[in-house]
Structure I
Amino acid sequence: MKIGFIGCGNMASAMIGGILKKGLVQKNDIIVSNLTEAGSKRSREKLGVETTMDNREVAKKAKILFLAVKPQFYEEVILEIRDLLTEEQILVSIAPGKTLKWLEDTCGCSMKIIRLMPNTPAQVGEGMTGGCCNERVTEEDAQKISEIAGSFGRFEFVPERLLDAFSAVCGCSPAYVFMFIEAMADAAVAQGLPRSQAYSFAAQAVMGSAKMVLETGKHPGELKDMVCSPAGSTIEGVRILEKAGMRSAVFEALNGAAEKGKRL
């Protein structure tokens with residue numbers, strides 16, 4: 001089974017790394033296209049996969065074809081390769097805003113199409129990916145994609161109407177979490193901690209807290225309450241965050257990101 005990636009930036013590289021680490025296919029079963037020779041060299045050296053600068057070569061060879069270019073280039077790339085696409089292939093999009101119907105209409109043929117929304121923690125094997133598919137995708141096809149997406153983190157299928165919401169909470173939110181970690185580290189530095197330790201301590205605290213949510217099954221509010229001793233320092237910090245509108249700011253940021261995703 002040949003897997004192809006048109007575009008091999010950070011996200012595609014992370015996905016390929018997970019696929020290879022899990023042993024789903026061998027390196028010579030993956031072909032990627034890059035815009036430049038420097039990009040091709042980087043993909044060969046980093047991943048050890050077959051490389052080309054010809055998108056059409058990838059489209060010809062791949063049984064599962066990932067479009068890993070920026071959303072604004074989707075139409076251009078699909079028009080370049082669509083005469084090579086077949087009903088036997090699975091076309092996988094990782095772009096926000098490009099609906100299944102848009103992809104079907106642009107491809108101009110009856111194809112199996114899947115939309116995936118991975119996020120950047122896929123680069124460390126801790127991604128959260130959501131996906132949806134059209135009616136031509138079989139259970140066997142869906143299982144193959146589930147295995148691929150699961151190789152670099154967690155994966156779940158969701159209805160397409162919820163994919164923009166998923167993308168906001170999982171695709172965009174790492175940026176907000178990084179901002180939160182940075183802000184906590186800044187505060188720690190202000191209190192006297194060295195910068196390198198501040199980042200490390202803050203990041204570990206966030207990772208551990210997230211793991212508690214996932215592994216205990218307890219409501220985040222209950223876990224928060226467990227930390228807040230009566231008249232203690234934590235509840236004082238919670239009071240200040242609430243006064244500053246932390247929840248509302250996060251709410252508005254995610255809603256704004258979701259609405260923007262629909263317009264891409």
Structure II
Amino acid sequence: MLDLRLFLELTGGGSRFCLDVDYSLSLRQGPVVLFGASGSGKSLTLQCLAGLVRPDSGRICLQGDVLFDSSQNIWLPARDRRLGYMFQEYALFPHLSVLANVAYARSGRRVWRPDPDLREEALRTLERLGLAHLAERKPGEISGGQRQRVALARALFSRPRLLLLDEPFSALDPLLRERLRAELAERLREAGIPLLMITHDPLDVEVFASSLVVYAGGRAQVFADYAATRRGFADTRACLTALLADAGERQDI
């Protein structure tokens with residue numbers, strides 16, 4: 001179960017943005033997708049959940065553990081939250097090998113000389129994603145799709161209790177995007193790890209969403225059973241367009 005109540009006000013450049021969301025979701029039902037326009041608060045929510053940004057007030061409780069509670073002055077550091085975060089730009093270390101990037105998820109500062117058992121386990125993770133032959137390459141020496149899988153391997157290697165993905169396929173061409181969607185769905189089923197994904201792509205919603213959270217202007221509306229919500233619409237695109245319109249957001253999808 002994920003209980004999320006966040007309030008965060010940001011100002012700068014003469015503008016003001018306020019994130020004000022409050023919802024609960026069962027992670028056992030399947031992947032949760034956050035959908036909405038750019039700047040609506042989706043990435044900010046993930047950053048708060050991961051411990052990278054501290055809200056002004058609120059509470060975050062994951063599977064019974066309190067990660068943040070402003071009323072009790074609780075703020076668990078990011079390193080102690082056991083969350084796998086895959087950034088939109090992948091955030092791989094350019095000076096480290098593919099293997100070292102993956103091992104870093106659990107070796108930290110000992111990345112230059114990881115424990116042999118840890119190194120072997122990291123290599124097995126790469127093998128499962130078809131990347132073992134690239135173990136000694138640097139990120140700049142491999143393709144965008146391969147970097148995407150390395151970032152996923154690192155997130156999975158951290159043994160997360162929840163995987164956070166921010167637009168994981170946005171930088172890929174359409175054919176590669178389709179293949180990696182199927183690959184990611186399969187790997188998540190194998191690992192049994194809950195997923196929280198941000199996307200602007202209706203096809204991502206169609207493939208992954210068991211529950212959908214629609215963001216608009218810093219607010220969020222939850223559709224716990226997306227399949228039921230989707231019924232009655234011609235397709236996923238029509239459904240999402242209607243949901244955004246109901247939330248006061250006009251956007252071409």
Structure from which 3.8 was derived, distance in nm of label points 7 Å out along Cα→Cβ at positions 159 and 223, options I, II: II
Comparison of I, II by distance in nm of label points 7 Å out along Cα→Cβ at positions 47 and 239 - largest value held by: I
Origin of the derived value 15 (relative contact order in percent (Cα under 8 Å, 6 or more apart); candidates I, II): I
Structure (I, II) behind the derived value 1.15 of Cα Rg over 2.2 N^0.38 Å: I
Parent structure of the calculated result -16000, given that helix-only ellipticity at 222 nm (-39500 (n - 2.57) for each DSSP H run of 4 or more, over all residues; to 500) is the read-out and I, II the choices: I
For 15.5 (mean count of other Cβ atoms within 10 Å over residues 15-22, calculated) the corresponding structure among I, II: II
Comparison of I, II by mean count of other Cβ atoms within 10 Å over residues 7-14 - largest value held by: I
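All of the numbers you see were taken from the coordinates with simple rules; none came from a lab. From a predicted model like this one, the values you see are computed outputs, not experimental measurements. Cβ atoms are built from the backbone, for glycine too; each structure is taken alone.
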